[in-house]
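Novice: The following blocks contain the structures, represented as structure tokens.
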Structure I
Amino acid sequence: MPFWACTTELGSTDNYPHTITHAQIFEKMASDYVQMPEKQIAEWTTKTTYAQYAMPTERYTHGALGDQIEAGQLVVFSRGVFMNLILPEAYVFEDIRPRLADVDGDKVPEIITIRSKIGAGAGIVVYKIENNKIEEYGFVKEIGTQNRWLNIAAIQNMDADSLTELLWIETPHIGGILKVAKITKGEIKPIDSVQQFSNHLFASLNLCLSAVTFEQSKYRCYVPNQNRDKIAGFTFSDGKLTNVEEINQIVDFSIPLYKQYAFKNLIPDLVNCIE
């Protein structure tokens with residue numbers, strides 16, 4: 001895995017979050033860093049952690065998200081400290097907004113990103129804040145082919161054990177493969193997968209084409225099929241993805257999935273649904 005540059009800067013007060021405001025954090029994110037065109041900032045529910053991509057670059061010429069401008073930097077504010085991580089020249093964040101989720105149960109969110117490598121395509125990297133630094137916690141290895149992308153579908157403890165599952169669709173534009181893995185330290189390896197699904201239209205900024213519900217004491221992850229005429233619902237238990245529901249519906253890939261169907265017991269997606 002790559003070497004990167006990571007720097008930290010103390011916040012304006014040791015009494016955060018009492019005296020530094022939400023608006024001041026957003027202002028510093030905008031003024032001290034070169035933001036991406038979308039200017040998306042992720043915010044943790046307790047307002048103690050924020051994250052954004054920055055440092056636009058055109059060194060990775062794919063355009064899966066509508067242009068060839070990707071990010072070379074990850075900026076995080078967590079519990080009074082601003083931190084930033086600059087990727088080596090061979091990498092970019094091919095993504096819109098970092099995802100914040102507490103995947104290890106320590107009440108502090110990790111940062112989940114889509115990171116692509118020149119010549120190898122997209123992978124997923126989970127970062128953790130350690131001693132006021134952004135450290136790599138776990139990673140999904142790159143697809144292995146230039147200009148191949150993936151889109152995260154869910155970050156959820158699907159089977160109610162002690163580990164959070166990561167679900168994503170690899171190559172959603174060409175025969176997409178829904179994969180699932182448990183988020184652990186080090187390499188994050190798929191446990192199971194199913195083919196011919198999609199949660200993204202090439203060049204679109206809509207990454208919100210999946211949904212999670214809680215029905216009959218189990219979580220379900222819903223994604224469209226590759227033909228965009230059905231929505232499939234999957235549970236995960238005993239290491240297997242099981243298709244438990246199939247909804248006959250044409251899916252408009254320009255609109256978030258949860259706005260197109262009345263899912264029962266929908267779990268609001270404040271982490272991965274980027275509109």
Structure II
Amino acid sequence: MITRDHGDGRGFPRVRILGLGFDQLNRDLVAAYLRAWPLDGPYGYVTTPNVDHLVRLRTERHTIEVEEAYAQSDLTLCDSKVMGLLSRFYGVHLEVSAGSDVTADLLEGMVGSTDSVVIIGGGTDTLPALAARFGLGNLRQHIPPMGLLHNEAALDAAARFIVANPARFVFIAVGSPQQEIIALRAKKMGATCGIALCVGASLDYLTGRSQRAPWLLQALALEWLYRLIREPRRLWRRYLVRSPRIFALMHKDARERRRARKRGRGGHDA
């Protein structure tokens with residue numbers, strides 16, 4: 001199994017931005033990491049923070065459990081080309097491996113027809129759509145209620161479903177930070193095998209419930225604009241009010257890293 005590099009030359013490196021350690025893997029290396037995950041355990045999970053996740057994580061009140069959910073993640077991937085560009089502006093290369101791309105790579109190239117797959121989230125049409133498109137025959141699903149983030153019983157029920165239904169792959173598609181909380185709780189409850197991916201709306205794109213931006217807009221880091229145009233009433237606050245705070249946060253983070261370098265600590269995980 002590929003392992004993290006904690007400064008002793010093993011595995012792959014991480015770069016720390018806005019308090020989170022991002023693993024520096026491109027899509028091919030992510031695929032290799034997931035393919036190599038042992039079938040007989042342990043259980044692990046992957047988080048895919050984007051700009052909105054990071055802004056909320058650093059500007060809004062949340063429980064210690066949310067911080068722990070990201071800290072305990074076995075793999076943390078940057079889900080945002082905007083973050084990749086901003087980081088480069090401040091002199092840090094941040095590898096971008098979007099959760100939607102990773103999910104598509106996994107379902108199209110790695111999940112076999114008999115592989116056990118658990119879905120947390122989605123709708124009643126998600127399983128038949130996934131089965132039809134990818135030829136999957138061993139799917140199980142748990143659909144939590146609305147208001148999940150503030151429903152402790154429902155969060156626990158979702159985590160228990162993962163524990164009670166061991167699977168090679170688990171897709172948690174209920175939004176952040178509730179999906180990360182569920183992934184962490186499943187680990188604490190004793191999930192023994194499989195790799196869980198916190199994938200947000202990725203399954204909606206693959207099943208046709210939502211439409212992803214054209215490739216050119218994705219390449220130009222304008223996927224957010226496409227989504228805003230399609231759903232302005234739902235997304236205007238996220239993209240026009242909350243997300244722009246990332247610029248001030250990144251500027252402050254870069255200033256703190258410069259100060260840290262002057263003190264001889266550097267800007268990478270040790």
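Readers should treat all values here as calculations from the given coordinates under stated rules, not as data from a laboratory. In this text the structure is predicted, and so the values were computed from the model without any measurement. Cβ atoms are built from the backbone, for glycine too; each structure is taken alone.
Novice: Compare relative contact order in percent (Cα under 8 Å, 6 or more apart) across structures I, II and report the one with the greatest value.
Specialist: Values: I: 12; II: 23.
Looking at the calculated values, the largest one is II.
Novice: If helix-only ellipticity at 222 nm (-39500 (n - 2.57) for each DSSP H run of 4 or more, over all residues; to 500) computes to -13000, which of I, II did it come from?
Specialist: II
Novice: A value of 1.00 was computed for FRET efficiency 1/(1 + (r/R0)^6) of positions 97 and 113 (r between Cβ atoms, R0 = 30 Å, to 0.05); which of I, II is the source structure?
Specialist: Structure I accounts for this read-out.
Novice: Given -1.13, -1.22, -1.29 as the derived value for log10 I(q)/I(0) by the Debye sum over Cα atoms at q = 0.18, 0.19, 0.20 Å⁻¹, for residues 57-192 alone, which of the supplied structures I, II does it correspond to? Don't jump to the answer; show the numbers that get you there.
Specialist: Numbers: I: -1.02, -1.13, -1.23; II: -1.13, -1.22, -1.29.
So the calculation was done on II.
Novice: One of I, II was used to calculate mean count of other Cβ atoms within 10 Å over residues 73-80, giving 24.5; which? Could the numbers behind the result be given before it?
Specialist: Details: I: 22.0; II: 24.5.
Answer for the origin of the read-out: II.
Novice: Quick check: 55, 46, 37 is what I get for Cα extents along the principal axes in Å, calculated from one of I, II. Which structure matches?
Specialist: Going label by label, the one that fits is II.
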